[in-house]
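*Asks:* In the part that follows, the structures are each spelled out as structure tokens.
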Structure 1
Amino acid sequence: MALWVSFSDWGGRGSPFAAGVHFVGLKNYETITRGGGLAEQNFGQSLRNNLWYVILVVPIQTTIALVLASLVNSQRLKGRGFFRTAFYFPSVTSSVAITVLWLFLFNTTGAVNKVLSWVGIHGPNWFNEPQGVLHAILGAFGATNGPGALVNHGFLGVSWWDWLAGPSWAMSALILLAVFTTSGTFMLLFLAALQNLSGDLQEAAMVDGANAWERFTRITLPQLRPTLFTVVTLGLIGCWQVFDQVYVATDGGPDGTTLTPAFLSYQASFINQDWGQGAAIAFILFVIIVVFTLIQRWVLRERAVSKRRRLNPVPAKVAGLPVGEVER
């Protein structure tokens, strides 16, 4: 039904399949992708904001989750049960409640800016400053205007200079919120995978002289590939569908710098009563999620072992011997 709505002029009243609802083809999609108006600009801005959100949140939360899982899986750590609960606790807290708490922490006179002032940093006006972080950094060095090639050209109504602005201060706060609330969930997935790994390969690597880092990168990580695929996939889906934090904290502001496709779809449908555009945005978002999932699946795919590695499975460094000596 939603797919049909994206190709129709349904206004939200009655059935979408009623006789008065007409097929309009790709009009709704064209309006938000090349209409040249505010709808296209808002959609382009939402994609830019969400892309920076994905680029920063997914790798950071995945890395932190893996590090936390490795820590709480260590037999040397005292009180592992406490730390597992503590790290996971933000994940089960109401997203609305924790977003409201975030508003207090990142207020102009909030705790975050207070802590920054202790080290001589004047904190930004987090939820009211529309400037991108990268533009703010460049501005500190006097680069306030971008080159003409980036300023005068763009995509989806947004100049390339603005695409490269980085997340706004408000979006940066939401990025920290996402990392804080989701890392614990993915920590549990990594922890379950780590506890199911066999210790035989680790012991064999230790006998061969591999250090802790080599054992982690050469043995542990390859065995975690299925879990890593799951974590990254769930992270991508969750990041592209971010809505409730934006709805509670900023309502898309300031100046549209926290707009996301999911929030824009809601706004177009439920606020502006333009259900065709809202459904079109939702299906474009669906395609984006599928494409990103396929890309990361290709990146994390199982690769065939090269002929040289099959013939020479001995590590390049065993007991401190040179590579040439090991091969002989």
Structure 2
Amino acid sequence: MLSDMLPVVVVHGGAGFVPRQRSELSVSGVCSAAGSAYGILKGGGSSMDAVVNAVTLLENNPAFNAGIGSVLNVRGDIEMDALVMDGKTLASGAVSAVRNIANPTQLARLVMEKTSHACLTAEGASQFARAMGIPEVPVESLITDYSRMRWQKNLAADANPVECQMGKMGTVGAVAVDTEGNIACATSTGGMLNKMVGRVGDTPCIGSGGYADNNIGAVSTTGHGETIMKVTLARLILFNMEKGQSVEAASDSGLALMKSRVDGLGGVITVDPQGHWAARFSSLQMAWAAAQSDTLHYGLYTGEHFTQNIDDPESHYPKYKA
């Protein structure tokens, strides 16, 4: 019998640091995405539909480092990565280093559904998008004044790298379990601020940026991509769950290993087939939201956990104050 804790969706807006004046934008964004995806699940939609919907909304929100608002590489250009995975069949699709696609997550889903491959990159991904009828957008339309300002600041010889990384959350993602018990994840990012041209991080890599398996659960990760890849963080957490750890314990132990072994900070959202979920992070902040049993849960700092009724007309846009 399926748990009465289903359906459930959890969303993150990236681990890192966001200045006080942008905190409300980040929290409101993840709450809105979680509420929208939960509506799909309540209407009988699939977990894949829900996670792609949530991440698409975050890609369309300039407050996040994905889609519009993506950070710029050293050349002042955008290169985005995305991954989706279906826990029922372990089917997955990913794209990397795509430039003129508004919603890389939707393209990643098409890679999963319409090709025999798992990942397409750069120009090949663009050719596939054209073949699928996905409209190209001018790269300039995805670049915000905020991203350009931060890129220019980081080019200075005396730039403070810590200060330059501030003000922009990282990767965005979602995990969900639908009423049929099927599990899915989606993750999307603009990558690392002032990265080398052609740099691809953890996000489109199965087992690092995300993983979904109906038998265990799903994880979407965020943080420093190079260190996430070294420990295959998403699959590591699910391995901990296979050994009997709870979603919270498995998430915490995975993040702790990443910190102790490769000095990496990050965050994760995790679900299991019964609908237990966790949003855990070792960074200063991670905007997150979850929707379950008609209740919206959300937070930004460690230990924060606010709740309100999902039917409250204000519920998708909580008056969050850091």
Structure 3
Amino acid sequence: MTAVAPSLETPARATTARTRSRSGAWARRAPLLPALLFTIIVTQIPFVVTVIYSFQSWNLVRPGSQHFVGLRNYADVFTDSQFRGALLNTVLITVVCVFVALVLGLGLALLLDRKFLGRGVVRTLLITPFLILPAAGALLWKTTMFDPTYGLLNFVFGGDTDWLSEFPLASVMAQIVWQWTPFMMLLLLAGLQSQPKDVLEAASVDGAGKWRTFASITLPHLSRYIQLSVLLGAIYIVNSFDAIFLMTQGGPGTASTNLPYYIYQRAFQGFDIGQSSAMGVVTVVLTLIVATFALRLMFRTFDVSRGVK
């Protein structure tokens, strides 16, 4: 009997240890449950409802028109020439704005990485556009920059060009670049300030010039920060709505319409709930595909188990 007792107590002790481990894990996760529930209610449940609506034909101005149509809404989305045009505008806006904002942000970050009198004031002023609400920034550019009569652009360059009518897409992209350049600048400035100073000093001692040091040391060091800037900038810019709604209303015609604004038009101006829901689902799926490839690229740079490569 005495020899059997330890073997009987060992499984009980192991079960008790597992129970305590599980209770401790739930105790650590419990504070996060309200945030998780809030996220599910605000994001996932509406998306599921949107998916359900995307399989139905439902126009709010025709009572009783709601009925199941299967994949017909999705077929109509891919044959819609306006949707393809909005998709092309969305890609163009995202690529151009991310690239220009990244280049300008890198230039400003290189300037702010130097020590000069009033650097703190200059840094604060350069960050200001990012702190302004997107709607306020769009109205600011519409009334003070692009106005054909009182705008600063016509005052500086002369003439009476109606920028929002003649160059709608370029005008919208200029405002978005102005809004997001400080964001790129902050990320890249953090990368510049994390450079090991001894490596830069060693390069200077070895006779490497500024351009050689930047191309061979600084730029490779900034690669992961550049990838992060491109990923986050693309996720935010692809959803741009305020600038287009307040500056051009997608016009003239559909010249500056992107996917978020076109979905808004179909849902809240055309009252076509079914097809607008299908467009929203397609947009989310396309965004997830692009984000997945971008995240995989970043995960190759950031090795969680062994640190940053």
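Rule-based calculations on the coordinates, nothing more; no lab input. The shown structure was predicted, so the numbers you read here are calculated from the model rather than taken from an experiment.
*Asks:* Thinking of 1, 2, 3, which structure, once Rg and Dmax of the Cα atoms in Å is computed, gives back 26.8, 104?
*Replies:* Comparing all candidates, it corresponds to 3.
*Asks:* I've got another one for you. If helix-only ellipticity at 222 nm (-39500 (n - 2.57) for each DSSP H run of 4 or more, over all residues; to 500) comes out at -21000 when worked out from the coordinates, which of 1, 2, 3 was used?
*Replies:* Checking each candidate, the match is 3.
*Asks:* Let me ask something else about it. Given a value of 12.5, 40 for Rg and Dmax of the Cα atoms in Å, for residues 47-134 alone, calculated from one of 1, 2, 3, which structure does it belong to?
*Replies:* Only one of 1, 2, 3 returns 12.5, 40 for Rg and Dmax of the Cα atoms in Å, for residues 47-134 alone, namely 2.
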